[in-house]
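Trainee: There are structures below to look over.
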Structure P
Amino acid sequence: MRDQVSHYENKLRWEMDSWDLNQARENGENVVVIDARGGSAYAAEHIPGAVGLPHREMSADATAGFDRQALYVIYCDGIGCNASTKGALNMTRLGFRVKELIGGLDWWRRDGYPTAKGAGAPGIGCAC
């Protein structure tokens with residue numbers, strides 16, 4: 001039984017769902033949402049306020065100005081996409097506190113939360 005408890009505790013340490021993310025944001029928690037997909041996918045649709053940082057571009061230079069105290073929630077399309085897993089691994093290796101958004105953008109949408117469109121600031125969420 002203890003193994004099962006550990007298993008589920010560990011899952012919750014590293015994952016969150018769209019309701020948890022929305023609550024954290026509404027509560028003013030220090031959470032940064034990162035879209036780990038490519039720039040064109042980010043421009044087509046993303047979680048409002050998310051930073052577009054494709055997992056392949058995550059590096060010490062790309063994250064130099066990031067808040068080290070924040071919790072970074074990484075997402076991608078959802079089931080069938082592992083950009084969030086790759087991004088979460090990259091950000092963890094860079095020394096950030098990270099959780100993966102289970103269900104990604106798909107479940108964010110399904111749960112009724114809004115999305116945004118557009119490339120955002122130059123160098124953020126674009127293939128510039």
Structure Q
Amino acid sequence: MGTWGSGNFDSDTAADHLSSVIDRLVTEVTEVMDGDPAGIEADEYWGVAVPCHLELLYVLARAGHDAGRLPRAEVIDGWKGRFMAVWDRSIDDLEPSPAFKEARRSVLNRTFDQLAEAAAAAASSGGE
């Protein structure tokens with residue numbers, strides 16, 4: 001295995017590990033988004049974990065560590081449509097304050113949008 005620098009991701013082993021982490025995050029989101037919509041309701045585990053996964057993917061991409069493995073921007077946009085539709089249907093049952101609801105919706109939209117933008121940038125620079 002090769003090493004090309006002193007950074008934490010500057011070896012073949014580290015690159016392999018990073019790829020497996022990214023693949024796991026993407027696979028889990030893909031499976032959840034293709035599954036029962038009840039699983040992504042606002043108070044369900046995946047309703048909370050999906051945005052966490054997307055944020056982690058974005059942070060990795062922004063740091064230049066996406067390993068060319070992000071989903072296409074169109075896929076992320078599709079996830080956003082499905083996720084936000086379920087969130088909108090389920091959030092009021094939790095009786096959030098209007099301010100929280102507005103702020104959370106903004107964060108969720110930003111989370112999907114920034115990852116889609118990172119994926120589009122990676123694809124246009126040959127990262128995909």
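Computed from the coordinates by the stated procedures, all read-outs in this text should not be read as laboratory data. If you're wondering where the values come from, they're calculated on a predicted model, not measured in any experiment. Cβ atoms are built from the backbone, for glycine too; each structure is taken alone.
Trainee: Looking at structures P, Q, which one was helix-only ellipticity at 222 nm (-39500 (n - 2.57) for each DSSP H run of 4 or more, over all residues; to 500) calculated from, given that it came out as -10000?
Mentor: It must be structure P, since only it matches.
Trainee: Compute relative contact order in percent (Cα under 8 Å, 6 or more apart) for each of P, Q and report the one that scores greatest.
Mentor: P
Trainee: Which one of P, Q has Rg and Dmax of the Cα atoms in Å, as calculated from the coordinates, equal to 16.2, 54?
Mentor: Q
Trainee: Moving on. Which one of P, Q has distance in nm of label points 7 Å out along Cα→Cβ at positions 25 and 113, as calculated from the coordinates, equal to 2.0?
Mentor: Attributed to the structure labelled Q.
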